[in-house]
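K.L.:
Presented below are the structures under discussion, each in the form of structure tokens.
Derivation of every value follows stated rules applied to the coordinates shown; laboratory data play no part. Bear in mind the structure is a predicted one, so any value in this text is a computation, not a measurement.
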Structure P
């Protein structure tokens, strides 16, 4: 893999835009859409972390598997974060593919808070582990 750090900068922009969209959608009470955007902020964050150690994936499922093996199992990231991320992943699936809207404001707030937490950890990790 090329060590081209312009790409993680683009990924960082993806984090920020997804997080901003999640906030706007939450304010507009579009909870399912807010959760989906929070998930994508997490996705971009994890992508940047994996990229920083020379890994990339083709699927979301593969990305979560690599993140778990490279960061959770090795205790580089707290285990509770993995549980939170999986909750958001499940909520995002419900939001995007569920036929009946069942997600509440609290779910969207939790997703946004988790996305913020993951983004801070990812940005600190990438900053400390790149040239």
Structure Q
């Protein structure tokens, strides 16, 4: 089984140690706290499981694509758009059970709008002015 990295939100360190790490003991992850300004130069194909909010993932995912990293997503309390777009279960145990630590990665396309990654939906124009015709 390949070694993997658990990249997590440092604000949630207690939850990571109490809830997530015990569920991943058999995989023996390397723990790494998210730092927006400095990520290690992990090799291409590095398997990274994330427990991060949408804002951090918006920074990480383009870099992961460029570096050829393989990502798995765990539900974070502030991960609404990525969770919807990638259909990440809200239940942590269920999300971990769905991760296949040995499977070949599935490639995905990344949509950008105004140079920002889009994970769920984009509203174009004035959505508040749109109403159903009667």
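K.L.:
Ranked on Kirkwood radius over Cα pairs in Å, which label among P, Q comes first with the largest value?
P.N.:
Values: P: 14.8; Q: 16.1.
Sorting by Kirkwood radius over Cα pairs in Å in descending order puts Q first.
K.L.:
Hey, another quick one. Which structure, out of P, Q, was relative contact order in percent (Cα under 8 Å, 6 or more apart) calculated from, if the result is 22?
P.N.:
Details: P: 35; Q: 22.
Checking each candidate, the match is Q.
K.L.:
Taking Kirkwood radius over Cα pairs in Å, for residues 55-102 alone for each of P, Q, which is largest?
P.N.:
Details: P: 11.9; Q: 11.5.
Comparing P, Q, the top value of Kirkwood radius over Cα pairs in Å, for residues 55-102 alone belongs to P.
K.L.:
Out of P, Q, choose the structure whose coordinates give Cα extents along the principal axes in Å, for residues 31-78 alone equal to 34, 24, 17 when calculated. Walk me through the intermediate numbers first.
P.N.:
Working: P: 34, 24, 17; Q: 29, 21, 20.
Label of the originating structure: P.
K.L.:
A value of -25000 was derived for helix-only ellipticity at 222 nm (-39500 (n - 2.57) for each DSSP H run of 4 or more, over all residues; to 500); which structure in P, Q was it taken from?
P.N.:
Values: P: -25000; Q: -5500.
Traced to structure P.
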